[in-house]
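Please go over the structures that come below.
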Structure P
Amino acid sequence: MDPAVSQRSAGRTGAVSLSGSRVWRGAAAAVNQRITTTVLQRLGHWALGRLQRLGRGNLFLLHVVPGLPGLLARPGLMVQQTFAIGVLSLPIVVVAGLFVGMVLALQLYNTMVDFGAEQSLGPVVALSLVRELGPVVTALLFAGRAGSALAAEIGLMKATEQLSSMEMMAVDPLRRVVAPRLAGGILSLPLLSAIFSAVGISGGFLVATGLLGVDSNAYWSQMRANVDLFDDVANGVIKSVVFGVVVTWIAVFEGYDAAPTSEGVARATTRTVVNSSLAVLGLDFILTALMFGDNT
């Protein structure tokens, strides 16, 4: 074959290969750009949806809060909801508090005995419960038991058109249905948290003195000397109040905003537990940093 012809043929083959490589790279870049754009669009839609839902929740709360003072004229509504929300949640809180305190004392003792600090078991158990575990675990239990019940109850009332019937009779469902439940939840959670902490401390005492051989006088005296009423107990109460507001608010909003179907009520109940749990854990970090961050 003529060398010139062979050289031209090789040049054309190289040009075709180079052109094909450029086309492939261009197509790959276009696909990658399309995938990136799709992912960003979905993330943007998700973020906008969450922000819109948060805005609706805030507006909902602003409409409910003015109805809270009116409950003073009808205390029976708030007492009824406090019983349904708080008193009926008491068994699970007491049992959970007892076992949490017992396990906490057992685990802490096994660590503290290596450092010869087992006589300080009392204040460590008390501080762990009063500052953190009491408000947080109680709020999580409250969200799972009372929060889901509130969302399901209000969602079912919406699905069966009970709320619409109230509006037709010139009865504001936000004041008649939502406000008493919100007040009952806010009142119940701090009390349940205090009971949880007290039962947990008692459970820790039983394990420490009955099983581990810690002196009972040292347990209580060290606790009284190291647990401060304002720095520890009051901050724990503030946490439980904040958690009570947030968990109950999420529960009543999800129920009121649920689609009027059985599937919508089920989704609202699930969202209540998930969103409340995440909100409690996130707020716990923020409140702990604000309350106790200067001690680190």
Structure Q
Amino acid sequence: MTKSAISVEVRPLTANCGAEIHGVDLARPIDDVTYLELRRALLDYGAIFFRDQQLDDIAQNRFASHFGQPDIFPFGEHPTPEAPAVHVIDFDGADDAEGKGGDEWHTDVTFIPAPPMGTVLRAVQLPPYGGDTCFANMSAAFDALSPALREMLDGLDAVHDYRVFAPKVLRTDPVNGPSKLEDRAKVNPPVEHPVVRTHPESGRKVLYVNRNYTARIVGLTERENEMLLPYLFDHVRDPMFQCRFQWRPGSVAFWDNRLVQHYAVADYRGRRRMHRVVIKGDEPY
């Protein structure tokens, strides 16, 4: 990367989450100044969005590499050998009459010891309507809790387990789902993460439990978990923490997996094909 005087325009979508970035061509290598401005925007807003980009898989992988080491996702289609970290998320809403593609608010892959730092997602084929992605700032969510509850949660750990995701795996793939679930659960035994993690760059406290993968809070009784976890899972639903991104051809989203949760809205009929790169992260603390 080299020095440049190019100015990055940051347009916040809401006070707490999300910003559109203008003045950056992701198909070209980014310079030092641009990198620092994008990283600051990511830390401030949790998710940043780019419009009208002309990217291929190699350029997408190169952009992600500025922010960390791309991780080769062990599942799914990897269409470009020169960019093996790029994998495909492909879903046809026309086949979803029973709502099989319905999402939950979640943080990606928290069932491993060091979940991804971030994700770069690019629209390749979009349905004629719908298919937005929502994001929520979990530091703002933590700050909105009462001081007494914040004090109680800070210092606790929670178990994250891939098997919590089992109902969705079985619903979306009833034929192969059971064997996939068993294989992945063997490779990924349950792990523990802080209920409130500290963001390693900003130092902000982040509520770090999610409905897809969090099984229980360590040290609480079953009854206490049954009462508290659903409340924490639902806390993310407050619109004050959120933004909603409407995809268009050429759109790219980059979010900080340490700070935000996201939700893919399955309100469309038609094919939605996205190319994704996840960036390796560190163990939460």
Structure R
Amino acid sequence: MRLKRYEKKFLSLDRGETISYIEAGLDESADIIILVHGNYSDSTLFFPLIEKLEAECKVYAIDLRGMGDSTYNKKATSARAYSKDVVDFIYKKKIKNALLLGWSFGGGVCLEAGADLGDFIRGIILLSPMHADGFKMPFMQPFTFSKYARAIFPMQMSLLDSFNIFQEIKYLMPDRQMAESFFKELMFNAKEVDEEYMEICLDALYKQRNNIDMAEALCSFNISREDGAYKASRRINYIKVPIVQFHGHKDVLVPFYEVRDKVKLLGKKTRLIEFENSGHCIINDELDKLLVEIRNFILATKIKNRAYI
């Protein structure tokens, strides 16, 4: 399979970051969809999806701060910090009535952005997202500690952060074969991945410069109304648009057995659609079905079909 590749553009935001992004497809009069990647990736993850959507939509795919070719001038340790860049991007580009699609951690980013944008957007698509009350990690306690340590010892923690080489993935996983095995076990476990797509995903992985901060953002996320491992922000109350969640039965990173209960945290405007043959990367595993469901949601939000939900 020969993947179509897309050149990146750059946009300077008022908050001091320069965001790299892909722009493809039709003009602004078409349906607009903004793609937001998750951890250990960048906008290139969406290459197969962009190629399918560009004939019928206007597509933007953003590199989050500290990932891909975007800058990382200021630390971001919460999903909301990353979402503010997405909101700024939308306002700066004067994008109206768009749909947000977020994969994995990007799902949390899109929910936070949706809470700020209200009915300025049309809908939110969650693709294998972390739960509304966060991503539970066995090693989350050190990050909780570091939050308090920063408050008590700000200068010392700042100095420690500046020397933390594990912010960059290339120091955490210097062996590319080890990284490939990691991806095959956790992200591409349901279907064999094309070699070219794997190389694209690995290239994106090694551009990441915010690994430790991203882990803290994953652990501290809770947009729901219910306190859990982290206090609920209840910002889900501010989301005004329909939400659809696509989730694979074979997902080992965000296991499906947890999903039916967790999706209820998103409220009555949310619909869950199951992908029986997919793991965490539905783009790789069931792209054709994914496209059908995205098109269904685009149509439903266009005609405000309440029966869809």
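A value of 20 for relative contact order in percent (Cα under 8 Å, 6 or more apart), calculated from one of P, Q, R, originates in structure R.
Quick check on the output: -7000 is helix-only ellipticity at 222 nm (-39500 (n - 2.57) for each DSSP H run of 4 or more, over all residues; to 500), derived from one of P, Q, R. Which one produced it?
On the way: P: -26500; Q: -7000; R: -11000.
Label of the source structure: Q.
Calculating FRET efficiency 1/(1 + (r/R0)^6) of positions 65 and 233 (r between Cβ atoms, R0 = 30 Å, to 0.05) for structures P, Q, R picks out R as the one with the greatest value.
Just so you know, all these numbers are worked out from the coordinates, no wet-lab data involved. The structure displayed is predicted, hence computed values, not measured ones. Cβ atoms are built from the backbone, for glycine too; each structure is taken alone.
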